1. Compute FRET efficiency 1/(1 + (r/R0)^6) of positions 19 and 219 (r between Cβ atoms, R0 = 35 Å, to 0.05) for each of P, Q and report the one that scores greatest.
2. Hey, distance in nm of label points 7 Å out along Cα→Cβ at positions 35 and 83 derived from one of P, Q reads 0.8; which structure?
3. Output the label of whichever structure in P, Q has the greatest value of relative contact order in percent (Cα under 8 Å, 6 or more apart).
Structure P
Amino acid sequence: MKSSTINKKEIEKFSKMASEWWNPLGKFKPLHKFNPVRIKYIRDSAAKHFKIKSNNEPLKNLNILDIGCGGGLLSEPMNKLGASVTGIDASKTNINIAKIHSKKNKLKINYICASPENLKINKKFDIILNMEIVEHVEDVNYFINKSSQFLKKNGLMYVATLNKTLKSYLFAIVGAEYILKWLPIGTHEWEKFVEPSKLIEYGKNNSLELKKLDGMVFNPIMDKWNISKDNSVNYIIQFKKI
């Protein structure tokens, strides 16, 4: 097990693109397309788990830690849904972009330049978001271990990533990067993709019980993402801390 989750090459790669975080037609266009289904999924399942009835602020009084928050694409909507949000990222450039954007939108989000193993905060959270991050870290098991230490008992951890299949290589790398040009070439490395079974095993190692596993698929006709039973490319796991 390594002593750091930070992959310097990955940090540099995303820092170089940081100015485009909030451009829906820029290099992060796929994440902007992805965001509505991610937000709805987290909002609905978290409100159900924590038995929150409010329609206006379904995440009211919940503390969320968004790990690998980037420019704040998920932190901001979570805050608007009523949650108290802390966003961390190992890239200082990303954190600066996130701070500027949230200030512009008059949102109170606590952004910190850190990774889970060096986050100095005496607080546990109701929800931890590890969304599209584990395929970019140095040691996934260690990353889950350090992340889970900030989760309250009965709290939820969401992990969204890419399955390690031939289909994911064809769709997420050949298709998305080389043919459709949705992402800059080199955004993903297939060797870093993680099978759901491995992620579930890492969860078990760290007192995280599998609550739900869902796939996410893109519908080119509707031009939007949907939750699906097909987890052969993109998938999302809900863990509960036991």
Structure Q
Amino acid sequence: MKTFSMTDVGRKRDVNQDYFYTSETAVGNLPNLFLVADGMGGHRAGDYASRFTVEQVVEYAVHAAKKEPIAVLREAIQEANYLLFEEAASDEEKGDMGTTIVAAVIDGSILYTANVGDSRLYIINNEEITQVTRDHSLVQEMVRLGEMDKERAREHPDKNIITRAIGVMPEVMIDFFETSLTPGDMILMCTDGLTNMVDDEEIRRIVLGQRDIVEMTEKLVGTANEHGGRDNITAVLIDFGGYSCYQRII
């Protein structure tokens, strides 16, 4: 397994409210752990929310007694949600904060995924690009109900309104997914700063068209900036079957 991670503030924002964590080695009873979060809120509360949530999930996973990845992720995310909610309630300047999260664990050939919000996880290979996660957003709910097509959704003025987030309520609903991997699958975890700027097929072409995982990630982030860079951009790429871990923060 080989990974490369990159985050960029983009061309329109002054603060990067995205945060990520990657570990190819064991985190507590988990064989590995990958996290991406996209914070929201004023007064720098968004960057606090994403970092706090990721750090709390990691801390919980380190000490979790359970071994099943979904059980550990469920309890870790729920605990992080409650702690962030309490933090927001106790600090007026952080009262509007929250964050998305997408989490992944690879155990053998099984990918375990959890998500809240509209940060995504894809599987990319020579045949297709598949979005594993389900966006919790107003516009995507309209797409699922057949009230809007995907092309209109990409340009809808309310596309950034999410219907679930970490830290806004004392309890949170989390979606979980279990997926079988095959050698050569590329796993992409990312924030909407990428997916709002680069559509799925272009993402697939970029990933398949570069020499290595570093160039893939750099090209994804660079293309999002070339298309306007209207938000922070974070991409974590995992090559199922490679090795080594790299990361870059800009």
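None of the figures in this text is laboratory data; all of them are computed from the coordinates on show. Model, not experiment: these values are computed from the prediction. Cβ atoms are built from the backbone, for glycine too; each structure is taken alone.
1. Max of FRET efficiency 1/(1 + (r/R0)^6) of positions 19 and 219 (r between Cβ atoms, R0 = 35 Å, to 0.05): Q.
2. Q
3. Once relative contact order in percent (Cα under 8 Å, 6 or more apart) is tallied for P, Q, the winner is Q.
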